[in-house]
1. The value 17 for relative contact order in percent (Cα under 8 Å, 6 or more apart) was derived from one model only; which of I, II is it?
2. Kindly point out which one of I, II the value 2.3 was derived from, the read-out being distance in nm of label points 7 Å out along Cα→Cβ at positions 58 and 258.
3. Suppose you compute distance in nm of label points 7 Å out along Cα→Cβ at positions 26 and 194 for every structure in I, II: which one lands on 3.8?
4. So Cα extents along the principal axes in Å, computed for just one structure, reads 60, 41, 32; which one of I, II is that?
5. Given -10500 as the derived value for helix-only ellipticity at 222 nm (-39500 (n - 2.57) for each DSSP H run of 4 or more, over all residues; to 500), which of the supplied structures I, II does it correspond to?
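Derivation of every value follows stated rules applied to the coordinates shown; laboratory data play no part. Here the structure is a predicted model, which is why all the values come from computation and not from measurement. Cβ atoms are built from the backbone, for glycine too; each structure is taken alone.
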Structure I
Amino acid sequence: MTEITGKTRVLGIIGWPVAHSLSPLMQNAALQALGMDYIYVPFPVTPEALPVAVLGLRSLGVAGFNVTIPHKTTIIPLLDELTPEAAFIGAVNTVRREGDQLIGDNTDGIGFVRSLAEDLEFQPQGKTILLLGAGGAARSALVSLCAAGAAEIIIANRTIENADALIEGVADRYSQVRLSTVTLDSVGVDQYLPVADLVVNTTSVGMGGSSFDWLDLSLLQKGGRVYDMVYSPPLTPLLVKAKGAGHSYANGIGMLIAQGEEAFRLWTGAPPPPGVMKTRLRALLDK
């Protein structure tokens, strides 16, 4: 553990709850590996306390922080500036300090696409992708997949109006990508599984053992891959189905690591040591 002095700079993560976050483990491992005089800590912040918490972080000179549920959108009016990526996505997961300014950024999309390449050997260019869900995680995934050259993306959501609203904000910028919506049920999804190259769960389904009981991954085309943004448990019910149907699969731990690596670079100006964050989390999750 790096010795904390009067010169130690503080990084952190705000959320509610935040005690379960794995970010302190992996970020501190990288900071210590490089011998940097930083410490990364969790800050539990209730929704009602967000404005005063951001003011406090600003006043205390915190060097930067991650933002997690439920603050990714509500923090936006409290910041001085957004990067174009964060502004377009409409969500912030990383804040960095530039002088007296707090700049909101979003590294989730970078982390997602990087994880697809590293964990599934999947490149979105020219591919057909089925996204399950239409929340903030789905929007980040949608934008990053469009930017990476996907040919077609289908949004499946229980409330079709929310799925429609999701693609409305993206269609004009990425007119070359075929975007459509369907209901998140067997009737809506089954018709696309035979042509999908990738299925992505962007919802919280999978936590605590919940599952898409009706989803028949045997319909997914040969060579199709499955990605679940949920990483606890490591083998979610969706991934159990993917394994049983003989498809390549990955959970969201790679996305967590990749977005954290990009945030580290934004805060410190240096890339984290390769593999350090992954090794630290694997040691924990494999116990």
Structure II
Amino acid sequence: MLALSLRAVVLVAALWIVFEGLRHARLDRITLPPDAWHLSRDFFVGLGGATLYAVYDYSGYNTVCAVGEEVVRPAVTIPRAIIVAIVIVAVLYVSMNFTIIGIMPWQQAMQSTYVVSDFIAGLHGRAAASVMTILILITSLASVFANMLGISRVPYAAASQGRFFRVFARLHPTGQFPSFSVLYMGIASGLCCLIELDALINTVMVLYLMLAAVPMVTAATALRRRRPDVARPFRMWLYPLPSFVAMAGWLFVISTSGWRFIVVSLAIIAAGTAAYLWRARVAREWPFEQLKEPT
């Protein structure tokens, strides 16, 4: 019920923006900077940065993958959910951007810290802008809710298989959800709010690309080559071309994100690897199986 209520608020906010744009937008205001297509280093760095934010905006599509074990008919439901989510977000994303800059020229939008609220304020005053601000805050809560739902399943799955700290496998006694994992993710998310938003988004996305996106490309290829006996209900059209394109795209986005975010992400990965190896050594698991006592 909570998820449906949050989804309704998100749609209300998005459709309100699109509706106002259709009523008031002017095509002559939708312009680009005069040197927008000048191919230079700044162009490619800007393209990489814009792509990183676009990936962030679309990243909710894969939440269904994190809860795949709980999905009914996953071979049908997961790809359908991913495709529908991407199409809906793409339509809303493009529509909202064009309607906003059709009313607020991009020069003005660049100087605004609260673009959507200023957009509504220019049309209906500060009271309406305050309502939109509340809707945006609820939308942010919906994003946190969805991420906590999905991401909390990752350490839980590892812990329940004996590959991570046991406390993360703890289930709520009545709700049967990974209570400690959800609590941990909630506290971690709250602490991350203390970080400047732009730096947080860049770090999170670079970390995600290094930990998940890039390894997924190699994992799909390795699974196909080494385990041809495993059932593969999903097919990749034009294989392996999409893998090459995806890998090139992810590496491009990472390389243009800035060395600061790359170094921070590598440091976090190193800390996580060290924690895993410490636990694996204590439990005498891979890569320390040879330390087990002979039976």
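1. I
2. Only structure II yields this read-out.
3. Matching structure: I.
4. This value belongs to structure I.
5. Only structure I yields this read-out.
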